[in-house]
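Input: structures, listed below.
Rule-based calculations on the coordinates, nothing more; no lab input. Since we're looking at a predicted model, the values are computed, not measured. Cβ atoms are built from the backbone, for glycine too; each structure is taken alone.
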Structure 1
Amino acid sequence: MTRFSDLPDTIPVFPLSGALLLPRARLPLHIFEPRYLAMLDDALKTQTRLIGMVQPNEMPGRDGPGLHKIGCAGRITQFSETEDGRYLVTLAGISRFRVSKEVEGFAPYRRCEVSWDGFDRDRAGSEEDGQFDRRRFLDLLDRFFAAKNLSADWDTLKEADDELLVNSLSMILEFGPEDKQALLEAPSLATRRETLVTLIEYAMRGGEEDLIQ
């Protein structure tokens, strides 16, 4: 469990459209832009090693697109550097946050003052979904994968606990940025599962194309 007192008031943010990080999940990143290489170098020097993943929105901001108000912070847990200077990292999701304001400064990357209030559930350990009809959900997923001519490791899917199953699918299925934001902002695992089911059913009716990254 991550203590509230360990979380900083200001964090670097990585606005990456379509990328979703959720608490207790892991997100691999390939970083090569100079400003984000600098961001990673600076984050590695801090005690918390946190980076905030945020969806850009269409409203203009100080340094490009605006930012959605809610993101998720991840701790750098794996890090390697390629021979040509790129970074391969893994973020472990710690907690969602609410952007209070963007910080002015000389850093080449964006930084925000954030609030962690209202996201205690994220830091309290794994979450359960008491209303989860797992058989029905896997049947829907099977029909969806068949309709899209996709393959899956069904043994792994069947063995995953409820939270890992729902959150992993929320992250890897390539929904639009606003759909990803809806999955992020879901107040509970049950709500996220319901949102995910709605998005999959919509995709099966032809609402989206090529839904796997």
Structure 2
Amino acid sequence: MSTQQSPSTDTLLKELEPDALHRLFTGAHTTHTFTDEPVDPALVQRAYEDLRWAPTAFNSQPLRLTVLTPGETRDAVIKHLMEANQAKTKAAPLTIVAAYTADWHERMDVLAPQREGARESFANKGGMRESVGQQSALIQIGYLLLALRAHGLEVGPMTGLNAAGVDSVVHTENGWKTLVVINVGHGPNPADEDAIRPRGGRLDFDDAAQVL
């Protein structure tokens, strides 16, 4: 069990340097093809150990990850991706299946020990657990993409897939439900001019927000 502690208040109050923000946001692009350099799954673990401190509803922490190295299992998953995503996943150094569990309440003794009886209370609320599990896991996937970038990796998230088909390959034993597949590498393939495509437009704050 990790002994890492949550960040201190002093750490949280410090603003990130512009270079760090550039790495995570303005300078980061979805990557479609990567260099051949292998990705150590330990880097994914390190990214997870950072993202797990970020908030979710009820501290449910429903995100579940299956880390796929090149091989038969990943090849079986690739068959359930849309055609445009198959070749680039086959060529990626590492692939993550990001999923959620609706049984997050089973860990309430660890996640929220102060909520006495929470596990039993949530047990009979299957619809609510599904909704919380999916929504909070999607939020955690956002954290995951930033954490992977923070650890020096490039990412290519994809939702063009048959989720049930992917589940039939990697989730038959645990009941997790696929949301997103993420290819991961150390950098874009310099031989592929489409490895990073021109950035699309972004909405300004005034177009996307209201201050009341």
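Each of the structures 1, 2 was assessed by mean count of other Cβ atoms within 10 Å over residues 137-144; the largest value belongs to 2.
Among the shown structures 1, 2, from which was the value 11.1 of mean count of other Cβ atoms within 10 Å over residues 81-88 calculated? The read-out comes from structure 1.
Between structures 1, 2, the calculation of relative contact order in percent (Cα under 8 Å, 6 or more apart) yields its largest number for 2. If FRET efficiency 1/(1 + (r/R0)^6) of positions 113 and 185 (r between Cβ atoms, R0 = 41 Å, to 0.05) computes to 1.00, which of 1, 2 did it come from? For FRET efficiency 1/(1 + (r/R0)^6) of positions 113 and 185 (r between Cβ atoms, R0 = 41 Å, to 0.05), the value 1.00 is produced by structure 1. Of structures 1, 2, which gives 30 when percent of Cα pairs over 28 Å apart is computed from the coordinates? Here the read-out was taken from 1.
Calculated for structures 1, 2, FRET efficiency 1/(1 + (r/R0)^6) of positions 177 and 201 (r between Cβ atoms, R0 = 30 Å, to 0.05) is largest in 1.
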